[in-house]
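What follows is a set of structures to go through.
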Structure P
Amino acid sequence: MKKLLICALAVVFVTRLNAQGALSGDVMMNAEFYQRDSLIGASGTPHYDNLLSGTNTWVNTNYRNDAWGLEAGVRVDLFLNSNLHNPGIPYTGTGLGRYYISKRIDNLRITGGHIYDQFGSGLTFRSYEERPLGIDNALFGISIAYDFSENLKAKIIAGQQKDLFTRFNPVIKGATLEGNVPMKNENIILAPGASFVNRTIDQDNMEIIISQINTYELEDRFYPKYNVYAASFFNTLTIKNVTWYAEYARKSSEAVRDITGKLVDTDGDVLYSSLTYSTSKIGDGFGLTGQVRIINDWVMRTSPNETLLDGIINYLPSLTRQNSLRLTARYQAVAQELGEFAYQVNGTFTPKKGYTINANFAQVTNDSLDLFQEIFFDFEMRKKTYKILVGGQVIHYNQAIYENEPDRPMVVAITPFAEFLYKIDRKKSIRMELQYQHCEQDFGSWVYGLAEFTIAPHWSFSVSDMWNYEPLRTEDDLHYYSVFAAYTNNASRFTLNYVKQIAGIVCTGGVCRFEPAFSGIKAGFTTSF
């Protein structure tokens with residue numbers, strides 16, 4: 001009876017709130033069913049040996065009332081034998097993954113709970129969620145934002161970074177100031193800003209750091225610091241069709257791990273800049289973007305005891321093209337926080353309506369060491385009933401650095417590709433992909449083919465095969481099949497996929513991690529309200 005009363009009161013409360021505000025939310029569920037395949041390396045973990053399945057679920061609800069200046073939300077997370085956060089090691093945990101409440105009082109906004117935010121481009125601080133990679137580094141604490149005027153805004157934060165259903169012990173504090181300088185010429189926009197971040201290590205983490213330093217030779221020992229301070233200055237300048245963004249950040253010295261995993265005492269800095277020119281004339285569109293980034297020991301973590309994607313305070317994505325086709329995405333450049341010089345230039349040209357040409361060049365080095373280079377181009381032609389896409393890619397990829405395989409040579413991969421989409425009628429269409437990758441290193445050369453049939457607005461079916469027809473790591477030329485089906489109804493989508501997936505680096509939003517091979521069935525469900 002008590003539980004029924006609580007549920008009834010909750011329904012009445014939510015109904016009353018919804019009558020005065022807006023209630024929204026979403027649900028996402030992913031399930032994996034594992035089928036051992038030792039030929040492709042999908043074996044030897046608890047999921048393949050005995051667990052056989054795992055699920056990840058997020059149920060999110062948000063309430064907003066503009067009249068009250070109120071926002072609130074709660075999200076329930078369920079990870080059951082999950083393979084998401086540390087592939088190969090199952091994790092089970094359930095609970096509240098996020099909850100927050102935010103109130104606006106005139107020019108003041110106060111938020112408490114789990115907070116997602118960033119300063120500038122994220123070089124000094126960014127708390128965000130990237131579910132496909134198992135990232136959720138929300139700041140649990142408080143955020144106070146104040147608008148001094150239309151042209152000057154400030155924000156301060158304080159708290160601890162989320163670690164699944166607990167929190168990392170170190171404390172994070174920060175502030176940012178962003179402005180807009182009024183100009184007489186309306187074609188000129190100047191928007192400067194600055195940020196400051198302080199992280200204080202807890203005693204338990206410090207004792208681990210000290211105990212490791214005490215094992216070093218005397219000349220390599222140093223006194224680790226509890227606090228690290230980081231500051232950045234950034235500015236966006238827009239003059240008609242040209243936008244220039246620049247940000248420089250620097251931090252004080254602290255204990256960080258070098259490439260061998262040894263603790264060293266060093267400061268760090270990073271410079272990032274982008275320059276964009278674009279026009280939007282119909283039949284004569286042109287866009288050109290250049291980006292450059294120089295990193296020197298720019299490690300921003302809750303402590304040096306955290307590795308991989310754990311405890312990262314800031315946002316340091318790959319400064320290379322984010323490819324979506326299967327073979328062009330085989331080799332991706334993970335940002336090197338200990339040091340890299342990266343730049344890329346991307347151009348888009350539309351000579352006439354329905355025709356688009358894209359070209360991209362990207363390069364990443366570290367001192368005299370070549371890490372990554374990509375030359376990419378494609379040509380797209382769109383007509384009323386069909387679309388044709390053709391292109392090519394040439395990659396140089398330092399597998400020894402990116403995948404920590406010291407004996408591996410530089411990978412050189414040449415990948416031409418083609419895609420064809422044909423609209424049979426208003427509802428039905430068929431799409432085909434054909435990709436070939438010539439490679440004399442790593443796994444060798446590949447052929448990839450896909451056929452997809454869509455019946456709008458509900459159904460989509462596809463079959464594909466990624467064939468390692470000239471293998472260098474296996475005796476047999478292996479096939480990596482995929483059979484996919486999806487059903488969509490309004491805001492709900494169901495997916496079912498039988499897939500064999502090769503081990504490799506997977507990237508989302510420029511952030512990457514290595515994932516082992518997979519064999520089995522993946523099922524998914526998403527909806528929003």
Structure Q
Amino acid sequence: MSKYTAITFAPVQGFIEKSRKLRDLYGASLILSYLSQQLVKEFHKPPELEVISPASHNLQKGMPNRILIKGDVSKEQAKAILISAWKDILKVCRHWIEEKIPDKYHWEREWTLWGSHTWEIFQGSGVSIQAAMDDLETRKLCRDWSGVNWIGESSSLTGTDAIAFPGLGAETRNPKNMNYGLENDQVKEFYQELARKLDNCPADQEPEGKYIAPNEKLSIPELVKRLITLPEIANLISQARPNNEPLTKLPQTFTEIQRKPTENTPGQCTGWFMGDGDEVGKHLKDLANKNNSDLELEKFSYAMRNWGENFEKTFPEDIGRVVYAGGDDFLGIIYSKNPAKPIKPLQAFDWLMTLNKQWQAHQQGITVSVGFVWVAGSVPQRDVLQHCREAEKVAKSLGRNRVTIRVVFNSGQYVQWTCPWEYLYILNEYQDREKQSNWSHIYQDLSHLESRRTFKIENTNEAYTVQKSALEFFDIYFPGQGKKLLDDKDNKLTRHLVGFSENDDAIDRARATIDWITDLIKVGWHLCSNT
């Protein structure tokens with residue numbers, strides 16, 4: 001009887017989210033895809049072992065980190081391959097630094113520890129695909145991860161790990177008698193020299209900070225994510241593996257995002273979209289239970305991987321780029337390479353309107369939930385990524401197959417609105433009383449009504465009346481749309497749009513409906529206004 005093995009590793013999202021620059025996101029994605037491909041390459045050896053998913057084994061970019069194998073593979077085998085590949089990356093990066101910046105280094109032990117303690121491997125097995133997948137999920141519940149201890153100042157990016165510099169592991173570093181001021185000067189000097197080498201900057205000039213900004217002090221994993229985006233180091237990593245497996249490089253058109261304001265240009269707003277297929281696990285279980293489960297899963301994997309590749313290739317370069325599109329999940333950014341001419345929010349929304357149709361091109365019968373964040377320039381990137389993930393979760397929690405649009409201000413405050421994909425067009429249906437699309441009119445009217453607590457519900461008796469008033473107000477600016485909901489006696493359409501539960505009482509349903517309308521107006525004013 002055939003045996004199946006399912007393998008994955010962690011942390012993935014945490015590794016990606018610890019990012020400040022666009023280069024960090026790309027570096028993390030390239031590393032994850034590279035490590036996954038090493039596992040795929042080693043375990044695809046028909047007829048003894050055959051990787052069913054992911055398909056397209058030679059396509060490294062966007063390689064998912066969940067691997068399904070027909071055959072018996074132990075956790076120890078998977079761990080040995082992944083850790084070996086990761087240690088090769090660390091070794092190349094460390095040697096490159098030590099060669100380019102000669103110094104008395106005391107940090108080999110710390111690099112070695114990160115080689116062994118960055119990743120945790122999970123393995124499940126069974127006599128069927130379903131049994132292997134279930135076993136993997138069970139084993140993922142038991143974590144056996146250990147962190148790397150450190151002393152001194154912490155990374156300026158995340159504040160959770162030690163700063164990588166030549167004296168990191170020196171035996172003389174004792175918290176009782178450390179001279180933090182002197183050490184800080186040494187760290188600053190090291191990073192200035194490293195930035196100069198990475199930017200290929202002459203000794204008498206200040207580096208641009210393409211790879212490392214002047215005020216940054218990074219941990220070893222954070223530093224590695226930056227270094228592998230340097231073509232020279234990417235080539236060295238490719239040569240380090242026995243089969244000379246190339247490491248995918250950054251796009252030739254790569255540029256960092258200038259989001260924050262400078263003396264010459266204002267900060268630009270940017271759009272970030274994070275999507276994930278709905279109930280993919282359930283879909284995979286359904287495929288696993290079919291007669292030709294191996295073939296069905298392989299077809300599904302091919303379709304999703306081809307979709308991700310095409311999605312990235314066809315994304316319009318003049319409005320941004322896709323960071324990764326691996327299988328059923330993706331992340332991308334809408335921004336202008338010229339901060340003086342930022343992308344307008346309405347242009348970003350027009351593209352968002354096309355996303356669901358693009359998703360359906362894979363024809364695999366699964367829907368997608370997306371978090372779309374339109375964010376001000378001074379919001380830290382790591383916060384932006386968290387907003388994306390939260391918005392995506394909201395979209396899934398309210399019924400899936402929808403998008404949550406979140407507008408985030410410099411203060412960190414935000415407004416958001418969630419809508420099924422097929423109803424997103426409603427934002428284009430807006431018209432004021434002059435039959436124009438000036439969103440200021442409805443926004444001002446809403447502000448006035450809210451200041452008078454017009455839509456405030458105090459008790460059950462008021463629920464219907466207040467909701468009716470809100471829908472009539474909605475119908476004025478969205479002709480016919482408010483009437484649809486007013487005529488929705490069984491709440492079927494309203495429940496679908498708003499996402500409330502059948503078990504919610506009259507007050508909760510009314511409040512949810514009113515919130516949906518007011519949130520639509522607030523998001524529409526920020527995203528769709530031409531003014």
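Please treat every number below as a calculation from the coordinates, not as lab data. Treat the numbers as computed from the prediction; the structure is a model and nothing was measured. Cβ atoms are built from the backbone, for glycine too; each structure is taken alone.
When mean projected area of the Cα convex hull in nm², for residues 230-461 alone is calculated for each of structures P, Q, structure Q comes out greatest. Among candidates P, Q, the computation of log10 I(q)/I(0) by the Debye sum over Cα atoms at q = 0.10, 0.13, 0.20, 0.23 Å⁻¹, for residues 214-317 alone that gave -0.44, -0.62, -1.05, -1.24 used structure P.
Of structures P, Q, which gives -14500 when helix-only ellipticity at 222 nm (-39500 (n - 2.57) for each DSSP H run of 4 or more, over all residues; to 500) is computed from the coordinates? The value was obtained from structure Q. The maximum of mean count of other Cβ atoms within 10 Å over residues 358-365 over structures P, Q, that is, the highest value, falls on P. Each of the structures P, Q was assessed by FRET efficiency 1/(1 + (r/R0)^6) of positions 158 and 406 (r between Cβ atoms, R0 = 30 Å, to 0.05); the largest value belongs to Q.
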